[in-house]
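Quick note: the coordinates plus some simple rules give every number you see, no bench work behind them. Keep in mind that this is a model prediction, so the values were computed, not measured. Cβ atoms are built from the backbone, for glycine too; each structure is taken alone.
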Structure 1
Amino acid sequence: MSMAAAGLPEMPDRIPAELPDKMRRECSARGIEIASMTGTFNMTHPDAEHRRMGLQRLRGLAEACPRIGTSFIHICTGTRDPNNMWRYHPDNGSTEAWRDMTACVREATDIARQSSVVLAFEPEVSNVVDSATKARRLLDEIGSPHLKVTMDPANLFHKGELPRMKEILDGAFSLVGKDVVLCHAKDLDHDGEAGHKPAGHGVLDYDRYMSLLRKYEFKGPILLHGLTVEQVPGCLAFVRAKLASSLQRAA
């Protein structure tokens, strides 16, 4: 759920006092469970004031989550690109970028602790945390039960890595599988950037993906995105079939 769906900016400066309860009532009336809130901002932005404002908005969102009815907030680690938090920047691998990002994540995690919510960051090829290896490093450095992982395998493949799909998927789960609390289901047709295809419309090995979720005893929600309303029935059927197939193999 994004606050944009409630008529506000995705990360608003202020959430009206009555809105969280209204969101919960309206979702409940429709049988909708809010798996997580969107709390993404550029946690590696080169401007410290930008990061500070993001943390301030995150605090308001975290405080609203218990009343909205969810305990998870999805975040990203960001990039040194000042204009697009999903765009790769050559300084992403610098010591300074890691320092600024971890400081921001540490403060964000403390905000989450104070509101009894969990932040779930997503390893993504264009961000500072661009691999499961760096995700493991971040988890270990922060060392908090209020920081976990959103797994989206379509975002893990750097340029030239698609032929190593099984190895990369297996390695990612071996590193962070026990810390995954949210999963995304979309697809990719080339490596080197985040995948943007609907689930089942690309080359991601969903049989392997679903099997790994079962192997690491994932019990949380699988969230489909990057698809049109018309594509929802087909993508749902595809993911459910892959889940059922993985269950049969496990039996």
Structure 2
Amino acid sequence: MTKPVVTIVIRTLNEAVSLSELLSAIRSQQGVDLSSVEIIVVDNESTDNTIQVAKSFGANVLTISRSDFTYPKSMNMGVAAANAPIVILMVGHAMPIGEFWLKSIFPYFNNPKVAGVYGAVLPSKNHGFFEGIMYRAAYTRSRVINPRVLHRYTTGAFGATNLAMRKSFWEEHPFEEQYELGGEDTHWAEWAFSRNLVIVREAAFTVRHSHGLGLKGLIAQLRYWKALEKPTTFSKDALSYRRDIKW
């Protein structure tokens, strides 16, 4: 393959079925030369056939051990290995909303002030009732109220469930690894804004993503997100509300 135009970094843990659906969706994207798309899977020692699925689609697989895993560390590993100037970060259970998802980001990177592009999140088919309400409300708010071009951080912006970033800016400022449980994406965006760079919200770059949480689980997730404002230490206990994680 010639030097890729974009690298898609996908983080996985025992997600063979959803990863197969995601990679099929990526290989069905329109308006993009798929031979210029590099795919890297950063796998957290899956025990199902996630790795085999990844390799069957031509993905390069990197492994991060369970004992060494944190969210920012896995993301930095993937971006460091990327050979393209634009890197998309996403998770193995997300799903693009359409066949022009990938194409939608490229025009923005013609502007050197654009550090990244993200899309709001819609609930996936396994969403809980209240979880679905929250994601749909946030998506509608982003379309109606929030500006497309962001000069400062707004809630929900630039989440690593689905974002595209310029690798050269990541090389200046990798994800901060003291935020072990997450929040590194928010803090990276704040760094970008401090440099007078901008981040763009593109509706066509939306993915479907949720965890199947009931009301109790959703409340736990909101508390979890609040805790990410400060550095954290990674632990499985902090993610015990996530019944969808197959350790």
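Structure notes:
- Of the structures 1, 2, the one that 24 was derived from, the read-out being relative contact order in percent (Cα under 8 Å, 6 or more apart): 2
- Structure (1, 2) behind the derived value 2.3 of distance in nm of label points 7 Å out along Cα→Cβ at positions 124 and 228: 1
- Among candidates 1, 2, the computation of mean projected area of the Cα convex hull in nm² that gave 12.1 used structure 2.
- Read-out helix-only ellipticity at 222 nm (-39500 (n - 2.57) for each DSSP H run of 4 or more, over all residues; to 500), computed value -9500, structure in 1, 2: 2
- Which of 1, 2 yields 0.70 [FRET efficiency 1/(1 + (r/R0)^6) of positions 20 and 204 (r between Cβ atoms, R0 = 41 Å, to 0.05), calculated]: 1
- Largest in mean count of other Cβ atoms within 10 Å over residues 4-11 among the labelled structures 1, 2 is structure 2.
- Identity of the structure behind -1.29, -1.33 (criterion: log10 I(q)/I(0) by the Debye sum over Cα atoms at q = 0.19, 0.20 Å⁻¹, for residues 44-147 alone, calculated), options 1, 2: 2
- Comparison of 1, 2 - label where distance in nm of label points 7 Å out along Cα→Cβ at positions 100 and 196 is highest: 2
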